[in-house]
1. Using relative contact order in percent (Cα under 8 Å, 6 or more apart), single out the structure from P, Q with the greatest value.
2. A value of 4.2 was computed for distance in nm of label points 7 Å out along Cα→Cβ at positions 185 and 393; which of P, Q is the source structure?
3. Taking Cα Rg over 2.2 N^0.38 Å from the coordinates of each of P, Q, which one would give 0.96?
4. Starting from the value -7500: which structure in P, Q was helix-only ellipticity at 222 nm (-39500 (n - 2.57) for each DSSP H run of 4 or more, over all residues; to 500) calculated from?
5. Where does the value 22.9 come from, among P, Q, when mean count of other Cβ atoms within 10 Å over residues 209-216 is the thing being computed?
Structure P
Amino acid sequence: MSSHILFRGGRAFTPGGFAEAVLVRDGVIAAVGPQADLERLSPRAEPVDLGGGLLVPGFTDAHVHPVQAGLERARCDLSEVYGPDAYVAAVAAYAAAHPGREWIDGGGWDMSAFPDGLPHRSRLDFLDRPAYLIQRDHHAAWVNSRALELAGITRDTPDPADGRIERDPDGTPSGVLHEGAMDLVGLLTPRPAPDDLHAALLDAQEHLFSLGVTGWQDAIVGSYAGSDDQLPVYLSAAAAGRLRARVVGALWWDRTRGAEQIPELVERRALAEGLDRFRASAVKIMQDGIPENFTAAVIEPYCRCGGTGLSYVDPALLTGYVKELDALGFQVHFHAIGERAVREALDSLTGTDPANRHHIAHVQIITPQDVPRFAALGVTANLQPLWATHHAQMDELCIPYLGEQRSSWQYPFADLVRHGTRVAGGSDWPVSSADPLQAMHVAVNRTEPGGSVHASYPTAGTPFLPEQSLDLRTVMTAYTEGSAWLNRSPAGVIEAGRPADLVVLDRDPFTLDPADIWTTRVRTTFVDGVPVHG
């Protein structure tokens, strides 16, 4: 039985401006235009009253970790509280509520809550079990003495090549493990069962639908820092019809190996062939860490502490790997935060085929001379706008160590757009909120949105490098058409012939004072014309 739906009573966000009404037939956008014309075209269509709100394409999150987020929501979740005492209280409450759990594991703590960004094992030593809690950015873990003991980590344990064990002055491990050192404990934690992973994916999908996200690129499909390979759960959920979103999985590049893993990546990609909602067509290469723990790859040494961070893949070998992946038709999805890592990624992408839609995520620091290279090489900048504010982590753990000039190169969104760079939008959830509207608020205002965990920070309302602000249409296009294009999704645009992946917003953010964009909420989300939220 066919279904006709007419969205009316507000505006629709389209590439050419705004439309008065949108007609959907059998899950596909049939027509866009004046309400009276569409009513004549389909007089019996079921009306959906926008109530003065805005109809937008379903958002696509170009860099997100839904399965990991779903697992953390089911474990000891620290993301909704802030501060050392609040974290310890939450851990204690979780331990009391789960006396049978062998480990206390979870995550969501913020480096900025601790002096120098470093919690200590002693704060968790009240527990009768080992603890392994991943930092909000997923670049470090906080563990207790029992966990260190089980892992055999002592003052004599060397740092792994791709990580660091934080230590007390006498050399005793302090309880923080950075980057590759996380695996020393993380691989000992209990592995989730397949049912746990499946439940995590479906919980995450429901949460993302509630925020208007109808498609995404999972930025790590593989085993990293104690996590489990998500490919089987995506394959099973897609085959069973439980994956409703349009998803691309970025297969994890094992940085401890070389080109010998490429045939395995080809085999993993083939496992998803023929699935309607999932493709494993990208490869994720994590080229560096983060500046807060001095693992982001920078050109000049960090201020105060020295060192230039880590390039996880040898730049001399990286270009060869990328060329081979490109020749095989893979999309390469880079994590690059420091300016050296961004340059290494761009260098490796020189001469690749723009049709493969390669992209670099995070791009926190870019030298002015490297900004034009994105457009010149046909490389998409995959933006995580929520991070571009004056919050504690930025003001206390980034700027002092980057220095004045390098700090001024951070998140140069407007410069990228001015040079013609194609941009996409992502959240990195659970690192930060998955709400695209909050991210849009930051991209436009370069201030913390109201209600965020950082909104009370003294400088949260001071715009961060405001000359790099984007207009709302540009950033909304990034989160819709830009990210959908990156994923080769047929959705992402309101025009005839496209799938009716649509979102009804409770107000029209284009009519608001820019300072109030964050107040916009999702009322209803549709996938193929069928409500999946609201």
Structure Q
Amino acid sequence: MEAFEEAGVNFIFSNLGSDHPTIIESLAKAEVLDLPMPEIILCPHESVALSAAQGYTQVTGKPQAVFVHLDVGTQNLGGAVHNVFRARIPVLIFAGDTPYTVEGELQGSRNTPINFLQDIFDQRSIVRPYVKWEYELRTGQNVKQLLYRALQIAQSDPKGPVYLMGAREVLEEEISPADIPYNGWSPIEPTALSNTDVKQLAEDLVNANNPIIITSYLGRNHEAVAELIKLSDKLGIPVLEVNRSYVNFPSDHPLHLGFVPDAFVKDADLILVLDCDVPWIPSKISPADNSKIYYVDIDPLKEKIPVWYTPSEKFLRVDSLVALQQINAQISEADIDKNKKDERYGRIHQIHKSQRLEWKQKETLTDKVITPEWLTACLNEVIDEDTIVLNETITNDLAVFQHLPRSKPGTLFTSGATSLGWHGGAAIGAKLAKPDKTVVALTGDGTYLFSVPASVHWIAQKYNTPFLTIIYDNQGWNATKQNVLRLHPNGVANQINRFWVNFDSPSDLAGIAAAAGGAYARTVKEPDELKEALLEGLNAVSEGRCAVIDVRIKPISQK
């Protein structure tokens, strides 16, 4: 507990069990002695705990801790482990291990039947493919060193989760206080481009006729956004946010070209990929044969993705902020063809305006059916630029990105990965990180259920972290249907409209939150009720109460 406090861990998101008596006793002692300790956030479900830690870290950049119970608690983290791993979120997960003595040989020895049933051969293997580092405490003598090492590894690029476990006998061990300063355990310093690479990349950017920049998660570092704007403005290079995880580039900037790369990749003579896992889908589009591609990323080879390749001029393992600072410094005195730059700037700005006009035309009601575009446009009217938006709408992601423009870094987040249910816990973490900000979570109905809403709203009420949830309720799993149609567009499933993805009897989804956490709950079926409901929800949040607005949009199908 001292190690976590000294390392700057503010919260421990916990689902405690039979492996944690010593920790609970230590926390009680600390409370009696008025010692500073991280705040314990009790979480009735482990996946919500890890999602909350992820949300907090995404907003602040500071790693937090998650405590779970042995093998069963580790398994109950579920897909949230995938999310923190793929999104490169530093978080320390701690689990107990089954006591290894049976007859009372040591303090902490087995004393209930579950101590036998939870004894497995390799508990760490449950998460091994999804963590940067995993280990077990074998003595109490070096607990601080191991915690510091775990956090050091988690925060060193490419960042990610770490997993530590310890048996009850080790946790019960009596030790002398360890005075070990944390300041000697800083993460690895950011890497930079070589002088040769800076010169070559800058020269190619200056000389390119039709360059583009593609990014997904550069905006995790707010300073990098300003440097990207500087580069884009200086050379008139457009930016595409593909699989957007953060605000990487202002949506209203004249050189922002949207979120779909297909129409631009094939015509580009230079593509600068900055912090992006999948810049385009090779089975759908390919760059021109003569296009130069530079891959600048803290993880440019995606070494944890078994099958991955994007042939490029160079793969440069470097921190994006540092790289952009170097490039901007290099081109500051470059001889830039002003006519070419101005022509390109004007041409891209026209495409930008045409895009926005086309998007705007979708923000209309037809047949009094609430569309994702219209719902998002209504939300855009009632929130401000400082509102923190968490987007997990999946098949409606594009509608959210296009009709809810975000330009301030730190005001939009996604899970950065593919396991569903992140938004609920993440909203709790975001609100803990920024209690003065309004937090809005956007989700589909299927994803809302994945988030374990009863647990989410119990936590939110207990720890005073109110936020607004808006459900884009199409009464089914649209992602599954769309995947069928991609592979079998003229198949039998499409002909008979039978996909086995429908929620034929829609539940009172908002009511779950009301029952579990006293949330303001409302279901909206008519367009003329929508704005009022959104405003009522925001008002409830401002008064310290969660709100869930279940908005019924067009069902994905009837079977």
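All of the numbers you see were taken from the coordinates with simple rules; none came from a lab. Note that the coordinates shown come from a computational prediction; the quantities given were computed from them, not determined experimentally. Cβ atoms are built from the backbone, for glycine too; each structure is taken alone.
1. Working: P: 17; Q: 13.
Comparing P, Q, the top value of relative contact order in percent (Cα under 8 Å, 6 or more apart) belongs to P.
2. Details: P: 1.9; Q: 4.2.
Working through the options, I get structure Q.
3. On the way: P: 0.96; Q: 1.03.
This value belongs to structure P.
4. Values: P: -7500; Q: -11500.
The correct label is P.
5. Working: P: 26.1; Q: 22.9.
The value was obtained from structure Q.
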